[in-house]
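Just so it is clear, none of the values below were taken in a lab; they were calculated from the coordinates. Model, not experiment: these values are computed from the prediction. Cβ atoms are built from the backbone, for glycine too; each structure is taken alone.
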Structure I
Amino acid sequence: MRVIYFSLDYTPHDHRFLSALSASSHKIYYVRLQQGPRQTESRPVPENVEIVQWAGGQKLFAWNDLPKLTLAFRDLIKKIKPDLIHAGPIQTCALIAVLSGFRPLLTMSWGFDLMKDVHRGKWWEFATRYTLKRSTFFTSDAQVTRDMAVKYGMDPAKTVVFPWGVDLERFKPSQDAHPSTDFTLFCNRSWEANYGVDVLARAFVTVARQREDVSLILLGGGSQGSLIRKLLLSGGAEGRVSFPGHINNADLPRYYQMADLYISPSHVDGSSVSLMEALACGLPCLVSDIPANKEWVQEGYNGWLFPDGDHNALAEKILKAIEQREKLSEIGQKARATAEEKADWPKNVQILLETYEKCQKL
């Protein structure tokens, strides 16, 4: 089967999908729409994937370019003659694919398109409904986004949900002793408003004032960098925080293994891959109580939940976790078991390949 994989920018998630697809029997063509800023992937596009050069990959996407991009996309369809297009997010890549008139189309939600973008205004809601009603099939990584897709017009019988999953051989519990006597918190969410790292910064200031044996590792960066550093500095906690910046993906498992507790204060998410990575590493997880997180974390079983946006409640949960340090090993084992049951990427990607076959028959 000749498949066009059409995505916004080039992220670690795209690399994950393209790597799996390149190992399949299908011929994969990668079409990129530039928008930014999103977390970019430093690893090259996998071998056996043909990169398609086109107008949408030459400059940042703008809405007034939509007619021109649609025509350009039709031209590359004529050239490639695909059997299937796999496209997302909904209101950009999948919309262009719908406007091209090509079918079959597998529309894939990226979480934020249905949990945030659809609420940005009437145009975004229209684009969502228009695209979903004309999609052959729909896939997402969480039940909450599937339910939103149905709400906006997707045929529920033509949907499939599967977590994107992780490599359980790479992300696994460490066999080495913990490198620090401190209780170490870890967060690798982007420093953008959607992900609530400022909430964690406020909570950590409270925790650091009460405990001298706690530290925080904050990976990455983002547009809220100045705010987050200001919160930590003014609260006297910046010296207890490590800022490794953007790291090589190959080094990521080591950071999970250095921590005692993983924290995700995200306001908007599907099934978070970083949360799955933490679970796979046997790390107890403390996450916001948004619907997608509740599909993964059970209170007191493999981690804990706190009210989204409530930094005082987050601080209280961190302090309680520190007080229960002797129980964390058991909770971590349950976290790993959760990942083995639900987040095995080589197993889960087979659902995608089966969905390709379903699309061909519709």
Structure II
Amino acid sequence: MHSKRKLVLAVTGLNNTDNPGPGIPVIRAIKESPDLDVRVIGLAYETLEPGIYLRDLVDKVYLIPYPSEGSEAVLDRLTYIQGREHIEALIPNFDAELYAFIKSEEKLRDMGIRTFLPSLEQLEERHKNNLPEFGKKYRLLVPDSQAIYSENEIRKLPEDFEFPVMVKGKFYDAYIAYNEEQIVSHFNKISAKWGLPVIIQEFIRGTEVNVVALGDGKGNTIGAVPMRKQYITDKGKAWGGITLDNPDMLELTHKIIRRTKWRGGMELELIRTEENQYYILEINPRIPAWVYLAVGAGQNLPEAMVKLMLGMEVKPFTSYDIGKIFVRYSYDMIIDMKDFEKISTQGEI
């Protein structure tokens, strides 16, 4: 038996609701590693994130401040946690927190905490409101889109767009609009929740397909698994999906990672048109919540990411099982009031 590498790993994104965070599947994947012996420190924002109470997966949990409170507040809290836990590796799983963690990368490293994240430049250029320029720069197909900052701009849209259009938040949320009133309504709802700008995007007809991938930061793809959602919630989240045999999607993924030298996890959201062209709707700069499908199909991407962080040898995956399906389920956990009170009052459990 070879000895396992001991590791204290911190993970965010413990909310496993109908809009699930990637934290729990990421932890599950890494806990299955034959080479790593992991103690998991959960970093939570809310006291009812289910991951807090999943004791077999998460060893200790700390509440941390929202990224909107600024990276200093987050760093202060992490300094306190680090003094007690000696975290070696950290995987943030939400788009909204990446900016703070990328900005703090050097300070975290000085504290002994490693991450494996894209650069600020990589994060910015694939942003929804920068996608048209991204498409031009890397010669990729992307839908026309426009960032809007006020309701007044909505009236000018019909000159450039045909209905229906997609209305998207800068981090999350996407709705389809068939007329101006619907754009206004979605604009107000999204901007109240995620701030400005709101992105208006050309609606491309076709089948939505996705890829989860991991880039090593040097242009190499460590792994990539394509899937098609088979069951979608009203929030547009995959509740079931199947791995696809699709060399075109893999080639596109390799091309993007090669050209951008992407570092870290990513999810490509694509539309395959009837002409078999692939439009990039979004590039999410992190591991998606459905990553466990890739693990089940033979590519443990979260484990590979941790190994890259630690400087361990990682060979790129060359295959995966086709026709593997994931099905999500809800599960009622029973927890004690005293546990809930403890995390609420002391901020840790």
**OP:** For distance in nm of label points 7 Å out along Cα→Cβ at positions 29 and 53, the calculated result is 2.7, so let me know which of I, II that is.
**Re:** II
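Thinking of I, II, which structure, once volume of the Cα convex hull per residue in Å³, for residues 125-188 alone is computed, gives back 143? Please report the intermediate quantities before stating the final value.
On the way: I: 143; II: 90.
This figure was derived from I.
If helix-only ellipticity at 222 nm (-39500 (n - 2.57) for each DSSP H run of 4 or more, over all residues; to 500) computes to -12000, which of I, II did it come from?
Working: I: -12000; II: -9000.
Matching structure: I.
Work out which structure the value 4.3 belongs to, where distance in nm of label points 7 Å out along Cα→Cβ at positions 141 and 333 was derived from one of I, II.
Attributed to the structure labelled II.
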Original post:
For structures I, II, which has the highest computed value of mean count of other Cβ atoms within 10 Å over residues 45-52?
Top reply: II
Original post:
Ranked by distance in nm of label points 7 Å out along Cα→Cβ at positions 157 and 173, which of I, II sits at the highest value?
Top reply: I
Original post:
Given structures I, II, which gives the highest value for distance in nm of label points 7 Å out along Cα→Cβ at positions 293 and 317?
Top reply: II
